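See the structures that follow.
Every number in this text was worked out from the coordinates using simple rules, so none of it is lab data. A quick note: this is a predicted structure, and the numbers were derived from the prediction, not measured. Cβ atoms are built from the backbone, for glycine too; each structure is taken alone.
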Structure 1
Amino acid sequence: MQPFTEKTIQIIKEIPPGKVMSYGQIAVQAGSPRGARQVARILHSLSEKHELPWHRVVNAEGKIMLRDEEARHAQTVFLQTEGVEVDQSGKVDLKRFRHDPN
């Protein structure tokens, strides 16, 4: 496994309940500021295997980006269950709910 992949998995695992991080934020923390798409691929391919809290990852605007309606609804429900407010457009207030590991 590549070092970026390992670091990304570790960062995602450490996002606490009730908080979110963006793909780009995770990429920066993992050492690749332009690696947001790679973070998305890691989430897509390794979430189940590594039991990642995939639902705690949103885009830079705080929006849920899943295309599949069922998956988007599941992410919303999972976040709301943890106390994260998701508005009608599928957006999270990053000022309130963003996790900053520093």
Structure 2
Amino acid sequence: MWRCMMIIESNKTCNLKDIALSLNVDNAIITRNIKKLEDLNYIIKIKRLNDNRFFDLCLTDEGISILKSINGYQEKWYEKVIKNFSEEESDTLINLLNKLCSNI
């Protein structure tokens, strides 16, 4: 759900399909996550003015606050994980993980 919130925050006019494509996951998973985020009052759906069949997703103030908090923890965790890595080793690891994800 955190990754969904990150995408919504960085793309003000995203929808379920955009998130599923960005995360390379099934639409059903995103639909469940978005419903949970709505229930928690972290996001809202806004109908598009030019087409009522579709809606965009936006973070609420509470959602923005939670995302900032999560990002703070994420940054601390990332710093701990790569603490003894050189910049080259860190870059290599990220490239290998990206390659792994592409293969999946």
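From which structure (1, 2) was distance in nm of label points 7 Å out along Cα→Cβ at positions 29 and 61 calculated, if the value obtained is 2.3?
1
Identify the structure, out of 1, 2, from whose coordinates mean count of other Cβ atoms within 10 Å over residues 21-28 was calculated to give 12.4.
Label of the source structure: 2.
A value of 29 was derived for relative contact order in percent (Cα under 8 Å, 6 or more apart); which structure in 1, 2 was it taken from?
1
Thinking of 1, 2, which structure, once helix-only ellipticity at 222 nm (-39500 (n - 2.57) for each DSSP H run of 4 or more, over all residues; to 500) is computed, gives back -21000?
This value belongs to structure 2.
Here log10 I(q)/I(0) by the Debye sum over Cα atoms at q = 0.14, 0.19, 0.20, 0.21 Å⁻¹ was calculated and came to -0.46, -0.87, -0.97, -1.08; which of the structures 1, 2 was it taken from?
The structure behind it is 1.
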